[in-house]
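As structure tokens, here come the structures.
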Structure 1
Amino acid sequence: MRYLILIYEPTDSTPEDMQADLAKYAAFTSETMRRGAFKAGEALQPITAATTVRVRGGRTLATDGPFAETKEALGGFYLLDCPNLDEAIELAAMIPAAGRGSVEIRPIWELPMEYLSAVAGPGAGAG
């Protein structure tokens, strides 16, 4: 099963904090690759670079910053393919941010093929 692992860092984390963890993240990524679980992963720029989009009354509103003020902010993610939730938890506990922030595990909702076919439209994949 695929799991999205969302990494939340304290909003007062510094670039130095992240720099100190780079080797730990590299080791974690290597371990997920060794296990065949790694599908994707990215670090996100700080919340000061965020833009929030809302549509209200047919108007698109874009504002600087995150959706809401929090003590932790989304700092990155991994997409992992694990045989079960227990392994996803085991791997999530290895993420450096788990010691000072939090790590959320969300199972991917595997949509039925009928939905995917409807979205792709006729002739999709031909080529």
Structure 2
Amino acid sequence: MGYRSDVVVAVSKELMPHFLAVLAKQPALVPMVFKDSDEVNKDYDGEETMLVHWTDVKWYESYPEVDALNRFFDDCEGDDIEGVEEPWEHFRFIRLGEDATDMVEKGCLHACDIGFSRSLTF
């Protein structure tokens, strides 16, 4: 067994060529994104934004695929994406770990729609 997370990634059409380049450089990412995910919506917002959702996934930084995606989204938080002005506006990455305080949130694409929700159950 191991530590599991729920992860959602959204990438706008403007950032998509750069995202696909990351997938091309790390071939194991292709099945991870398109086969092993729980949901792929290639037109989440009617503007060609792709959304990928994984539930109960081992999101370990030591995995090359996870590391490649994490590095890409870290780069997108800065100004390191050639030809994309304000890249943080063109993606959304959220990860919710098993621990209540283990949450990661990056980018602001669809921040009103894609986010965390807390509730009580009894």
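Computed from the coordinates by the stated procedures, all read-outs in this text should not be read as laboratory data. Not measured: the values here are computed from a predicted model. Cβ atoms are built from the backbone, for glycine too; each structure is taken alone.
Out of 1, 2, which structure matches -9000 when helix-only ellipticity at 222 nm (-39500 (n - 2.57) for each DSSP H run of 4 or more, over all residues; to 500) is calculated?
1
Between 1, 2, which one scores greatest on distance in nm of label points 7 Å out along Cα→Cβ at positions 5 and 61?
1
Comparing 1, 2, where is mean count of other Cβ atoms within 10 Å over residues 53-60 highest?
With respect to mean count of other Cβ atoms within 10 Å over residues 53-60, the highest-scoring structure among 1, 2 is 2.
Taking relative contact order in percent (Cα under 8 Å, 6 or more apart) as the criterion, which structure among 1, 2 has the greatest value?
Once relative contact order in percent (Cα under 8 Å, 6 or more apart) is worked out for each structure, 1 has the highest.
Rank structures 1, 2 by Cα Rg over 2.2 N^0.38 Å and report only the one at the top, that is, the highest.
Once Cα Rg over 2.2 N^0.38 Å is tallied for 1, 2, the winner is 1.
Which of 1, 2 yields 2.7 for distance in nm of label points 7 Å out along Cα→Cβ at positions 13 and 109, as computed?
1
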